[in-house]
Structure 1
Amino acid sequence: MDPNAIRRMKEQSMIMVWLWIMCLLGLASSLEEILLDTTGETSEIGWTAHPPDGWDEVSVLDDRKHLIRTFEVCNVAEPGQNNWLRTHFIERRGAHRVHIRLRFSVRDCASMRTVASSCKETFTLYYHESEADVATPEHPEWHEGPWTKVDTIAADESFSQVDSSGKVVKMNVKVRSFGPLAKKGFYLAFQDSGACMSLVAVQVFFYKCPAVVKGFASFPETFAGGERTSLVEAPGTCVADAEEASSTGSSGVKLHCNGEGEWMVAIGRCACRAGYEPMDSERTCKACPRGTFKASAGDAPCSPCPTHSYASIPGSRECACQTHYYRASSDISDAPCTSIPSAPRDLSYEIIGSNVLLTWRLPKDLGGRKDVFFNVICKVCPTGSPGPCVRCGDSVQFEPRQVGLTESRVQVSNLLARVQYTFEIQAVNLVTELSPDSPHYAAINVSTSQS
């Protein structure tokens, strides 16, 4: 194979791989819908602390020296700490599984002089579901019973001192999730059992699969399921001028939203219907321009009209034949249009005894078809009188046949002596019967001798 052709094939393959990867990356991006975010909060947040001398809401400088609100606790000198911090009521807004992103810092127990042996570098995260905001200073109770534990969270890095501005160093970011959720909303709680820490920001969110158009089908925005392994089925709708083209035997077009808000596991697909071609990376279908057509649904582009045909309007499924051109009933709808053949050429005869052998050559113009047949018309013409010629009688024999010849020769026998015959050789094909014009023919006169 030509080296340039091989190089072009490799380049095309790389382009197709790149487009497929980009398509997958486009589908993989999930949406985060925020339910709560204290990041950069400057006004009072107002969560409930128990006991009152445990967690404390304070203002500190962040990394950009902006004043923000945080929650701190550092009762490390006294053992038996059980300090709780509860958020306000958070409506889940249809979320099945919730994710929490925490930014916090923890002081290294070993870096502090006066600490109890119970000093911790961890804290515990809980949640409590509710149909309404019914919390009071004493309810839900401040112990594990009414709460569901999410995780005990440890810092990857702890700090041993505070800089001159009072800004903490070595920030930790942890993400946890819980579900499935069934009630209208929930509370979060943070339990300290003897750490010196600062809860800098709390972000609560859930994942959604974004609205997407894939495989000529539109899928709505869909909430992720309640479990990490959940697959939430989303029904799709074929885009305008597309139709279902599933080959799996299933009905409908579907995508599945996983627990991280990513689309996966497509079932079925749509395809541009006849007369329309793919556009915009399988997102839209465009009508075939004038002069082009598409015979069936699928991913193929529109094709130029075949020879001697035309499409005068956009969105054509087939091209109509020009005047004097036709398609045979056995031709496919996107076949070129053809015409009847011209007359046979070089018709001649040879008298062999009482028989006549007629021979000829193929027509110059076969009408664009490969099928061509010949019919023999035999006429008896009066000698020396102006009367019309008449068809030969049934006694005249033709070998191999009179109609539908595929050979360019025929032998005629049982002719009368001293008679002038006219033989016409018609050229026909499969569209001759569709044409209003008579078949083209070549004629020759033959006079038989006295037998």
Structure 2
Amino acid sequence: MNENSRKPRILLVDDEPISLTTVATFLKYSYQTLVAKSGAEALIIASREPYPDIILLDVEMPGMDGFEICRKLKFNPDTRDIAVIFVTSRESDEDERAGLELGAVDFITKPVKPDILRVRINTQMKLQQQRQQLQESEELLKATLDSTRDAIALWHQGESTPCLTNDNFQQLWQRDSGKLSPLTLADISTRFKEGEQWLQEMEQLLLQDSIDERVICCCEESRYINQYSRPMRRGSRITGRVFSFSDVTEQVLLENSLRQMSTTDALTGLRNRRDMLTILEREVAWARRNLADLGVMQLDIDHFKQVNDTYGHTLGDEVLRTVAEIIKTTIRSDDYAFRTGGEEFLIFVPAIERCSLLEMAERLRMGVENGSYAIESGCTISIGLVLLSQLEPENKEDRLLVMADAQLYRAKAKGRNRICISESG
């Protein structure tokens, strides 16, 4: 690339040969100059690559004046970004205002002073370089954002719409909403189950100097979005926030499935004892807050070892599954049933009174006794009951399990296939 090709390209447009020659002469050593003597010629030259960096445009020209030429330049996508400096012999505020409204960047009056013209041109070249650098930075940032898998948006404080988004953001939110115009935080909030609360928190978050990460459940069934955000700064001042959204539905569902598997008895489908104490503590706390009672039911299959010894473990497992199904159909949807050992089961019954607990236990006992089994001898259970209201204040929640177990052994001692309930703490 030679030195001349690196010089800024200046297009001079003037119908006066003397004025054209004069300006071209003192510009040719610092700039690559092009000349046009009419508006039509100027439009042709300006639309050829490489495009001029600046056009010095005379206002008063026959046929097509400078204003009309400028209007056509700004209408053409290929030439609209070329800086236009009007040159005129008339000092008119009206002309200057009209030119600036058309998109011109400056006005110079004739006779042109070389030093002043160079300063004006150099100023515009610096501004162009800054705009180009800014555009390149924005394009690089956009390309970087588009290369990520997450949906990303940048919000400035006080702005309802994002100042920058990547393609994945458009796909994640606008495709779902069917909205083509820029999305606001309020628009996005409609996608979430707790949308109003989320919107309030996000509006506050835009002002805060903190990193935030959360998983949000969408209105659609079983769809989850991970949201990560951190503040944008200009110096020490917070100017906005960068948000990153990613669809983590598969991950959340897998975690939920693994969690359920870890707390579920594989044979019966009831809960195992893994989270038993956690649930007990939670239900006791709820009952005390709401001045309600809580029933605890411990039960055993009678003579189950004999079942296994006589019929084998395969049929023994069938008995366990059948008893578990009877438990599921007997308890309420808010109750918790656990298989805690080989033939041992535990049930938490929230918000229940003594008589109702006894009635449920009796339905369960009779359901098991009258059940249909793969063994001839049938099956019965013994049940021990206790209520939270019977627990002494100084005792912890797990004391309820000891009390229910004691009633279970009492039922067994009395001949099995019966119910015993604690009379006191």
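No value in this document is a laboratory result; all are computed from the given coordinates. Fair warning: this is a prediction, and the values are worked out from it, not measured in the lab. Cβ atoms are built from the backbone, for glycine too; each structure is taken alone.
Some points to look at:
- Given 3.3 for distance in nm of label points 7 Å out along Cα→Cβ at positions 172 and 236, calculated: source structure among 1, 2: 2
- Answer label among 1, 2 for the case where distance in nm of label points 7 Å out along Cα→Cβ at positions 76 and 348, calculated from the coordinates, equals 11.9: 1
- Which of 1, 2 yields 4.5 [distance in nm of label points 7 Å out along Cα→Cβ at positions 132 and 196, calculated]: 1
- In terms of mean count of other Cβ atoms within 10 Å over residues 36-43, the structure with the greatest value among 1, 2 is 2.
- If Kirkwood radius over Cα pairs in Å is computed and equals 29.6, the structure in 1, 2: 2
- Origin of the value 3.5, where distance in nm of label points 7 Å out along Cα→Cβ at positions 108 and 204 was derived from one of 1, 2: 1
- Among 1, 2, which structure scores highest (criterion: distance in nm of label points 7 Å out along Cα→Cβ at positions 60 and 156): 2
- If helix-only ellipticity at 222 nm (-39500 (n - 2.57) for each DSSP H run of 4 or more, over all residues; to 500) is computed and equals -13000, the structure in 1, 2: 2
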